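Presented below are the structures under discussion, each in the form of structure tokens.
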Structure P
Amino acid sequence: MTRPLTTETTSPSASSVSLESAIALLRAARRIVVFSGAGLSRASGIPTYRDADGLWKHQSALQFSHAEDLKRDPSGFVKFWGRRVSVVESASPNPGHKALAQLQRLRPATRLVTQNVDGLLTQAGGLDVLELHGSLRRWRCDRCGNRSGPWPFHRCLRCGARARPDVVMFGEMLNPGVLLEAQVAAKESDLFMVVGSTAIVYPAAELPELAMAHGSRLVTLDMEPLPHLDGAAAVVLRGASEDLLPRLLAGLAGA
């Protein structure tokens, strides 16, 4: 893992010096990867997982986060995930999502990799978003593989089995093709940005390490410190992604 000579850290909000440093890195980069997590969608009303009011503080989330829970309690499973789908479908992209879509327009080689399952990056105009954990905007049948629906009463019309959200749950593997594409993008990047993610859940968490091991510079942007990554970052931006990302893109666009 490569280590920069200096690290610029800001608290409680990003300073103009750190923002300019991050903008300079964006200007110089040929291949950018943005790896985003729940913090990116917080301003859109999507609950995070580990905050004080996060999803894992609710017992129902713990009860229905394994694929086996669909067999154990089909009605409870569908009810829980149906509520989550409703939250996602009523949400809209925030300025952070829109800024990342703009980044792709300014730097077409940019890849967007996300742990989020809300689909908001795509809604904002992001292209070929690598959704490591799937999407709540899709359902699937594990019995026959149907992903196109329709899903009357949350059942597969083809075989009659219970449908489920097309997301990665505990005890399941990430889609190997999506993960491989994200790994290749990380290796080929010269700038890797971690936005709104704690980056501690593997195998996704290995992506910034993989990028730096191949010479990429790291920028971290989060509300809270990331002790395992901030020390290796060229620039650390502390603040809300919906505020900082538009400011970064305004600086890049004005170059």
Structure Q
Amino acid sequence: MRPYSIIIKPFGERAILIEWQQRVEETILDDILQFSEYLKNNYLAADDWELITAYNSLTIINRKELIKQEEFSLLVKKWYSEKEKIVLNDKFLWRLPVCYDVDFGIDLLHVSNVLGISILEIIALHTQNVYTVYGIGFLPGFMYLGGLPKTLEITRKETPRLKVSKGAVGLAGKQTGIYPQESPGGWNIIGNCPIPIFDVTKESPCFVSVGDKIKFYEISKARYDLHTIESEVGIYKIEKQKINA
């Protein structure tokens, strides 16, 4: 693959921001992940550096000292031109249950009215697609999922809620996502996932990584209650499948 044209910008005294083309494409995401892994393996030790990937960017942060912006930017351009293809860590398809009951899907009727489709169609469209994890942020474990059907694209709420429930599944623009904890938020809520996405007590608090895939499937309210209990006692097994074998 030929290198993309990248733009490097200062991002404070200890960081730089590398930007790729402003398109939502898996090939761009893959290039970002490849370059990030190449830097970690060859130049930027984890003790000294933090690398954060997103839809079209890579942020590089020095944990210990200031960055000489011009000098470091030239180095990054050189590294990018020389980078080799890296075998990335295994990526997985995760199947996550969602209850679309109206008690959870508090914006289902609003979404239905705005988009001009039925609630059943909303659920069918949301569960039929496979989504790509393009970024994790805003809240610890909050996944920005690309691949939403165009029919489900809807603007954020004009007035964000002060409290959105943990596990709430929402729509905003071209994205869908799950709130990993209770927080304010402006996404349109269509359901709830009973599986904790972020658990600070675990060695790896978030089981999902950027580049993974997510597939939702519908469950009843009774099944939701069962999975909630199973998750609380630690016996729920998340369905996953390796996708880059």
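Values in this text are rule-based calculations from the coordinates and carry no lab data. Since the model is a prediction, treat every value here as computed from it, not as a measurement. Cβ atoms are built from the backbone, for glycine too; each structure is taken alone.
Which structure, out of P, Q, was mean count of other Cβ atoms within 10 Å over residues 20-27 derived from, given a value of 18.5? Comparing all candidates, it corresponds to P. In terms of distance in nm of label points 7 Å out along Cα→Cβ at positions 44 and 100, the structure with the greatest value among P, Q is Q. Match the computed value 19.9, 56 of Rg and Dmax of the Cα atoms in Å, for residues 28-155 alone to one of the structures P, Q, and report its label. Structure of origin is Q.
Starting from the value -8000: which structure in P, Q was helix-only ellipticity at 222 nm (-39500 (n - 2.57) for each DSSP H run of 4 or more, over all residues; to 500) calculated from?
The value was obtained from structure Q.
Looking across P, Q, the calculation of relative contact order in percent (Cα under 8 Å, 6 or more apart) that yields 30 traces back to P. Given 145 as the derived value for volume of the Cα convex hull per residue in Å³, which of the supplied structures P, Q does it correspond to? Corresponding structure: Q.
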